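Please treat every number below as a calculation from the coordinates, not as lab data. Note that the coordinates shown come from a computational prediction; the quantities given were computed from them, not determined experimentally. Cβ atoms are built from the backbone, for glycine too; each structure is taken alone.
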Structure I
Amino acid sequence: MDTNKVAVITGGASGIGRATALKFASKGAQVVVADFNEQAGTQTVEMINENGGQAIFVKTDVSKFEEVEALVEQAVAAFGKIDVMFNNAGIGRITPVLDQDLRDYHSVINVNQHGVVHGIIAAGKKMRELGTKGVIINTASVFGFLASPGTFAYHASKGAVIMMTKSAALELAPYGIRVLAVAPGAVDTPIIQGYKDQGMVDAMKAKVIGNKLTTPEQVADSVYLLSLEEASAINGSVVMADEGYASFK
């Protein structure tokens, strides 16, 4: 049981973020749930606290560095430290590249890419300051490796997350801080609603071993495992949590 661990999870109001918050709490960690959606984020916290866990909610727009920095400070103020930073908040848009509204493009980049930048820097600085040999985990995607129609901005953001993970791992290693990423495939979360609306989910399922969508809980399990000291040899890596999406079809 990780009764002495403090985990900060962005995008914790739903999907992979909520499932990961619940997972860490079930293992005894103290959890800080961050999201722009205050109502749903508070619900995640209530789910944890009602089951005997310890969690707080911090409303956060990850596209703004000052808010992510404040999130980290509030985590330390509440629980004394930060051991795990899960940079998970993400959004998506389904638009052909030549029909791309640049405002939508930049909104995806600001959350998916810059949000991770902000989390790495804010958490990394605090871990270094406190002498914590922590773990920073970023949500990448199979779409950081594979092309799919209509997701130009999403591809750009997740490709960036992959290289930022490797670069940050190299630079933070001297402080005992690991940086890695998890790359989900076809996960049944609100972010794929656009695919559902366009009738593309069956095609996504066909690329997965078992012909099914991955659950948020499965990805949460992978994130938790990567946070453990027993996974200390995994650093600078992108771990595929895609049930074969990127490998076999």
Structure II
Amino acid sequence: MFNQKHPIPTLIPRWRLRRLIKKHPIAHHLWKSVTRRIQLLDRLDPVERAQLRAMVIWFLAHKTIWGADGLTVTAQMKLVVATLACLPVLKLGFSYLDGWSEVILYPGAFRVSHARSDEFGLVHDQADALSGESWLHGPLVLSWEDVRQNAFRPQSGRNVVIHEIAHKLDGLNGAMNGMPPLHRTMIRENWTQSFTAAFQHLQQQLAAGQQPDINPYAATDPAEFFAVVSEYFFTAPQVLVRHHPELYRQLAGFYRQQTK
């Protein structure tokens, strides 16, 4: 269910980073006005905030953020998206966001058509309304309304940007299957056991008609499970600590952050 390949490098020369920050600065008043409203950043100390700002500058210099369906994307909107996208990789490094270059913002939920087979083998086109979508080697697609709500009026276990970035991290091994590239210090068997046990527990809760510990969407498949529990790790870590403490420890080891 959860498979691993080799980890990837994360370092970038300091001189290159300094040059990037000088070439693409973020106005102090803009940075303050946006980040002070994002509650997820409250746990960061001054050094981590400075690191995050540097990563956001890198993100904005390397990713194109544009609006669809007539949405005008402002500098503030770009900063919100970039900040939330960089938070999960704050301790991982810039290279974890390599391999794609675009963020597409829709005003609200957007409709995507998928071909699906029924029990008779017939293929039907089905349109789903989504708040986010992440392509393995393509763009990050987001609903601005959901991004804004998640940033400034957070809900437990909900953050569409973190969810979709988790998919991007998951896909660094070549497939979105619930297993991002683990660090050399991590033990693959421990990851597999804790994730498989929690995934099966959620499926059993749903099959028994019980109130699930986390968002039932996580039971869709291992890839969605990893993305959903990543949302909880950053927005509601106490839920994971209470119900799945070993899962929390594995996520803390991967993201190299303590969020509780």
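Ranked by distance in nm of label points 7 Å out along Cα→Cβ at positions 85 and 189, structures I, II are topped by II, which has the highest value.
A value of -0.41, -0.50, -0.86 was derived for log10 I(q)/I(0) by the Debye sum over Cα atoms at q = 0.09, 0.10, 0.13 Å⁻¹; which structure in I, II was it taken from?
Details: I: -0.35, -0.43, -0.74; II: -0.41, -0.50, -0.86.
Structure of origin is II.
Going by mean count of other Cβ atoms within 10 Å over residues 21-28, which of structures I, II comes out largest? Working shown, then result.
Details: I: 22.2; II: 12.2.
The maximum falls on structure I.
Using distance in nm of label points 7 Å out along Cα→Cβ at positions 141 and 181 for the comparison, can you identify which of I, II gives the largest number? Comparing I, II, the top value of distance in nm of label points 7 Å out along Cα→Cβ at positions 141 and 181 belongs to II.
Among the shown structures I, II, from which was the value 0.90 of FRET efficiency 1/(1 + (r/R0)^6) of positions 93 and 213 (r between Cβ atoms, R0 = 30 Å, to 0.05) calculated? Don't skip to the end; give the middle numbers.
Values: I: 0.90; II: 0.45.
Working through the options, I get structure I.
Comparison across structures I, II (criterion: distance in nm of label points 7 Å out along Cα→Cβ at positions 45 and 61) gives the highest value for II. Tell me which of I, II gives 0.30 when you compute FRET efficiency 1/(1 + (r/R0)^6) of positions 109 and 221 (r between Cβ atoms, R0 = 25 Å, to 0.05). Going label by label, the one that fits is I.
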